[in-house]
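Structures are listed in the sections that come next.
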Structure P
Amino acid sequence: MLRRWLPGLLFAWALTGCQPSDEPRSLVFAVAQAPVNLDPRYATDAASERINRLIYQRLVEFDSRSREVPGLATWQMRDATHYRFQLSQAATFHDGQPLTAADVKATYDSMLQLKDSPHAAEFKHIQQITTLDANTIDFELSHPDPHFAARLMVGILPARLIATGHDFGHAPVGSGPFKLDHWQSALQLQRLRDGLKVRFEEVKDPNVRVLKLKRGEADLIQGDLPPELVKYLQKQPNIMVKTGVGANYSYLGLNVQADFLRDVRVRRAIAHAIDVQAIIDKVMVSHSRQASAILPPEHYAGNPALQPYAYQPALARQLLQSAGIKLPLTLIYKTSTDPQRVRLATILQAQMQEAGIDLQIKSLDWGTFFADVQKGNFQLYGLTWVGIKTPEIYSKVFASNSLPPQGFNRGRYQDGVLDQLLAKEDWPAVTQRIHSQLPVIPLWYEGQFVAYRETIGDYQPTPDGNLDGLTQVVFKPVTQ
């Protein structure tokens with residue numbers, strides 16, 4: 001199976017060149033997708049979210065079971081609608097100015113004023129934000145919210161730059177362990193504690209990413225490789241590969257307002273038409289596992305009682321026919337041009353044929369594809385949620401009032417029963433309802449892996465695929 005990838009490797013070898021010797025030696029991180037927006041108030045794509053964790057600091061962080069713990073601040077709930085946060089560590093923005101309560105207030109005040117941020121809706125119940133001194137901030141809410149602290153995950157921005165309309169999306173200024181060095185042909189960050197520079201080179205073709213790592217033109221790659229190439233790397237000298245269980249949730253998005261897809265029988269037919277375990281076994285990296293909900297079963301709000309939909313193409317055909325559909329049912333599946341995503345799409349296409357579904361694939365460049373998803377311009381699409389920590393994700397994705405840009409309900413799903421369960425925060429019932437009604441089709445939690453050269457000290461994969469290991473990584477460039 002590996003041989004199908006090797007021609008691409010050899011072809012890429014002939015096309016790529018070494019980094020010019022007169023450039024300063026940076027740690028080169030070859031990534032499948034470059035970040036789109038480095039303003040934490042707007043960023044929704046995985047690449048941007050992961051980079052933003054390095055650039056900005058947040059009031060609240062999360063432990064291994066996704067429970068909130070202090071980040072920049074500690075807090076107390078003074079009553080049902082009053083939270084007080086106390087900055088517990090000194091922090092300085094990358095332009096040398098101290099981070100104070102005024103910056104926290106300005107960041108979240110701006111969230112209340114933004115009309116086009118997908119994150120703004122979850123803060124609409126903030127009635128007032130008050131700074132008591134340079135380190136103390138009070139949040140007054142319009143109604144009780146026992147999970148309010150867990151929402152405060154937005155990176156803190158400098159108040160003075162917010163006031164001037166600064167373009168954080170392309171010129172970020174935060175207080176995190178890395179600052180922007182430059183962003184020209186590639187994004188380059190600099191680690192504050194020792195000046196280490198990390199360049200994130202977008203290399204969409206997985207063959208070329210592997211080649212760059214093998215030749216020493218890249219020092220580190222993480223995720224987004226088919227298992228054949230991971231196994232190939234494991235056999236290479238001077239390359240270390242580490243794998244681990246993941247929590248990032250891959251799914252099939254559905255536009256439930258589209259013809260046919262508003263019928264739950266059709267959605268269930270699609271679920272039964274996919275052999276998820278076969279895909280995991282054949283084309284996913286080790287430690288990948290089948291999913292039944294956005295949050296994995298080990299999460300404190302997980303639901304281990306949910307069982308994945310079994311691959312039953314005959315049942316899928318029966319469901320489609322019971323919905324009055326003349327087979328084959330033609331559906332259009334949108335995806336990016338990433339080779340692994342296209343490969344997965346072709347497998348889905350082949351599997352669904354037996355169930356009487358003619359899946360037509362439309363692969364688009366990332367910008368066009370993601371814009372279509374946000375606008376609801378699709379029947380089906382495939383994406384992955386990364387770094388999800390709190391069960392409020394279910395409200396953001398499935399509540400009737402969470403249509404873009406106020407939320408992530410891209411499939412325009414509206415269900416009064418689910419809205420009532422979301423309001424009660426009855427997470428077992430919420431996840432059971434979603435599992436039954438299938439506004440999206442769960443696929444898998446991706447296993448995580450990293451591969452790096454001898455230039456890199458110990459670097460461990462994380463369940464959500466974040467890049468936090470870069471804050472401590474040891475870089476030992478080899479002299480050419």
Structure Q
Amino acid sequence: MQTPDRNSEALRHILVVGGGTASWMAAAALSRLSGNGVTRVSVVESEEIGTVGVGEATIPPIVSFNGLLGIDEADFMRATQATFKLGIEFVEWGRTGDRYMHPFGPFGVGMDGVQFHQHWLRQRAAGEALPLGAYNLSTVAAEAGRFIKPDRDAPPALQTLKYAYHFDAGLYARYLRRHAEARGVVRHEGRIVDTVLRAGDGFVEAVILADGRRLEADLFIDCSGFQGLIIEKAMHAGYEDWSHWLPCDRALAVPTQRVTTLAPYTRSTAGSAGWRWRIPLQHRTGNGHVYCSSHTSEDQARAELMAGLDAPALDEPRALRFVTGRRKSQWIKNCVSLGLASGFLEPLESTSIHLIQSGISKLMTMMPDRRFDPLLIAEYNRLSQQQFEQVRDFIILHYKATARDDTAFWRQVRDMPIPDTLARKIDLFRATGRLFRYEDELFSEASWVAVLLGQGVMPRTYEPLADTLPTALVQKRMGVLTRVIGDLVAQMPRHEDFISGYCRAS
């Protein structure tokens with residue numbers, strides 16, 4: 001029997017449309033396909049068109065993404081002025097004056113099949129527990145300003161230290177461009193003015209550039225930003241607006257001089273009608289203000305942003321507008337959208353770059369051939385929709401779980417109806433302290449626990465199985481845990497000292 005030639009239907013050309021982080025992340029990952037001897041990858045972008053480039057904070061899966069590309073971590077961090085990130089500090093989200101850490105990594109260790117936070121709830125009720133963050137290595141290290149990379153030979157407790165990066169998104173895109181071009185990706189300079197669809201089936205045939213060039217491909221990756229040049233303007237995907245749940249629709253971004261101490265965490269500070277971010281890099285600090293234009297003016301938002309800076313500004317604030325939501329379909333025929341072209345969720349939990357990465361990973365897993373099986377497309381869209389909605393719910397939680405009533409904005413988000421999927425999760429936790437994750441949900445149970453308890457959503461009771469261990473034994477184990485964490489953090493170098501020796505940028 002003759003073996004069919006798999007390469008006869010293989011994609012011959014993949015064209016990534018647009019510039020910036022999403023484009024070059026996709027190109028760098030897709031360049032692996034050139035190993036089949038058939039597929040080539042190109043990028044078309046225009047220097048006339050700027051990129052948003054405010055997403056400078058990430059979450060731990062980016063470490064695996066860079067690793068799969070074969071990127072040397074220290075080299076990447078030097079090139080992108082990166083620092084390490086152990087979590088996000090939330091200031092004044094629950095109540096004015098409050099603060100808590102949403103760390104990476106687990107809280108404590110489960111005992112006899114019962115999650116640690118259930119034992120903590122029991123000990124807390126008896127007045128015998130420290131704050132929850134004392135049982136999380138990333139929290140204690142972050143608050144102490146310390147960091148070390150856990151290696152494979154590190155003790156088990158140190159391996160619970162999970163991390164991500166803060167980096168300059170523009171420099172990251174440039175770094176990935178060099179990486180992709182070294183692996184055969186070809187860049188075309190040009191501005192797209194038209195999209196040509198095939199008469200027979202409506203698939204994308206080519207894009208037309210301003211100078212008249214025609215670029216054809218089998219698969220088009222739309223990374224053209226909010227406008228969605230192909231996925232929306234040509235394929236008419238439609239947009240699902242979530243601004244009734246996430247009413248912030250504006251942002252201002254401004255860099256400041258580097259702060260003296262490089263904190264190994266992102267800070268999010270709630271304001272009068274939104275929140276401000278602070279992201280420490282090696283060469284500067286990224287700052288911004290996400291706000292709701294129906295509750296404050298741009299001038300007021302700018303004044304609030306500038307008053308909250310802790311170092312001199314290096315530029316004037318740059319204004320951005322957006323509508324929170326997602327395309328109704330991320331993949332239509334032979335066009336897949338990534339980044340802002342696929343949807344936008346405010347960067348409260350640093351998910352913007354992760355959603356790009358997740359879209360690329362799903363595409364690599366479901367890579368089509370030139371027949372474009374509709375089952376693959378449908379499954380990609382189902383999983384994409386699910387992930388967008390799960391991340392959406394986690395971000396809404398921060399607003400809904402507030403007890404603030406000092407401004408009309410906070411009263412609105414506190415009292416607003418929320419998706420049933422989120423309401424069930426909050427109600428179950430408030431009643432029993434239990435949480436369940438569904439279909440490879442991005443945020444772990446520890447993340448939900450951190451935000452729910454951090455903002456004052458306290459369960460009325462705890463899991464009955466927690467009562468099966470003697471209180472004294474649980475207390476002893478929790479004490480050992482805090483001592484181990486304290487000893488580990490005491491041995492870690494300061495975050496800036498570790499960076500200086502490992503990946504200091506020129």
Structure R
Amino acid sequence: AIAERDEKLLELYMEQGYEVSQWLDTMTAMIREGQLFPCFSGSALQNMGVTHFLHQLDLLTVTDYDPGADFAGRVYKIRHDEQGTRLTYIKAMGGTLQVRDEIVYVSGAEMIREKVTFIRLINGGRVTNTDRVHAGDLFVVTGISAAAAGDGLGALSGRTAYELVPTLKSKVLFESSIHPKDMLRGFRLLDAEDPSLSVQWDEPAQAIHIHVMGIIQLEVLERIVFERFGYRISFGEPEILYKETITEDVVGCGHFEPLKHYAEVHLRLEPGERNSGIVFANACHPDVLPVNYQHLVAQHVGERDHHGLLTGSPVTDIKITLLKGRAHNKHTHGGDFREATYRALRQGLEKASNRLLEPYYHFKAKVDVEHIGRLMSDLTQAKANFEPPETSGDKVTVTGSAPVSTMMNYSMELAAYTKGRGAISLVYGGYGRCHNEADVIDRKGYDKNADPEYSSSSIFCAKGSGYAVPWDEADRHMHV
């Protein structure tokens with residue numbers, strides 16, 4: 001059967017017969033290239049087929065770790081012990097690591113060097129203290145304070161991108177006897193273990209907000225917070241996480257020149273591919289703006305989510321290109337280019353036509369034939385786009401996409417009217433145009449001119465004092 005899928009192997013079989021080592025080598029290569037998929041069956045509970053499976057797994061797979069290379073590892077989990085000590089779980093992808101060795105990695109835009117204080121090998125539920133680990137080992141260390149799940153360590157740079165994207169935001173509700181900063185400390189620990197929570201602290205309101213995938217996750221978090229920290233909490237009504245984008249090319253300019261400060265930035269904003277996020281490009285010549293300041297602009301573009309004009313939601317699916325800028329040998333200081341970059345981005349948004357986006361689910365619903373009329377009616381009301389129903393026996397399946405806002409509670413409704421015989425699967429399907437944009441904008445009530453973190457005006461200097469110029473008049477005042 002294997003020879004039928006490989007011409008050289010088939011020719012060898014017809015001429016010479018079966019040869020174990022060549023078949024194994026070919027199978028291993030085909031598995032690695034995704035051309036062959038062995039299937040095994042068994043029962044771990046009854047210990048049936050487990051040993052056979054593990055033996056074949058070892059026989060048919062290969063690793064190419066280089067024990068002589070510099071240490072390279074990937075963080076796959078963050079946990080904390082009973083004392084609150086941060087435990088970083090790592091898989092070694094190359095080289096070796098010893099206690100007291102220094103690990104170099106990037107957190108945000110910062111290069112960090114930290115020493116490993118202890119190492120423990122992980123094997124199932126068993127944990128063993130050790131002084132050294134090698135390529136291929138799974139282990140846990142202490143001493144690493146900022147690395148997140150997915151980060152590369154040592155010679156392994158970059159970060160693994162995860163497909164799970166939160167679509168809801170909820171406020172943490174807790175008793176007045178609990179100090180907000182104590183509660184925040186606990187959620188910061190949970191945020192390190194699951195960065196998708198994106199824990200946010202609202203200082204004026206003394207409130208904690210988190211991002212979640214769905215309603216059930218909130219129930220799980222209530223139990224986890226009580227078991228780990230002893231706090232009884234609940235959550236406010238989940239809100240949809242909206243985003244914003246633009247529909248046309250514009251150039252935004254930002255100038256920041258209060259007394260003894262100076263920076264100017266010009267950015268081109270272009271609509272990007274849907275679900276591409278923020279993409280930065282540099283078209284600025286070093287003769288126009290020194291390279292170190294160009295790097296600052298790139299850093300400030302990517303260091304945070306930027307507020308849109310419609311609801312204050314993060315902007316996305318935009319390509320931002322640095323065109324030109326200017327610094328001053330004497331008066332440019334730290335933070336000046338952050339101000340100029342933010343103002344240039346904001347002015348560009350003011351010039352552009354803005355659009356509100358909302359998260360969508362890809363869904364697959366299966367019901368009895370008698371319920372297909374109700375299902376189709378519900379999907380139409382939910383503003384869903386779907387394929388024609390497919391009938392198989394007495395079951396009908398419908399697939400399509402729909403806004404999260406209209407479908408996030410539908411599984412319970414479906415279970416109720418089908419008496420548990422219907423099923424629906426919901427998978428995050430990215431962002432698309434908001435189906436009720438005007439209603440959301442009115443409900444959010446965002447005032448773009450009162451955002452404390454953003455301004456589209458530029459600051460210029462005359463006669464020893466700074467003055468503000470509105471965004472629609474700033475272009476003719478620019479120095480470049």
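What follows is calculated from the coordinates using simple rules that are stated; it is not laboratory data. Note that the structure is predicted; figures quoted are calculated from it, not measured. Cβ atoms are built from the backbone, for glycine too; each structure is taken alone.
Points worth noting:
- Between structures P, Q, R, the calculation of Kirkwood radius over Cα pairs in Å, for residues 264-463 alone yields its largest number for R.
- Mean projected area of the Cα convex hull in nm² - highest-scoring structure of P, Q, R: R
- Comparison of P, Q, R by distance in nm of label points 7 Å out along Cα→Cβ at positions 256 and 384 - largest value held by: R
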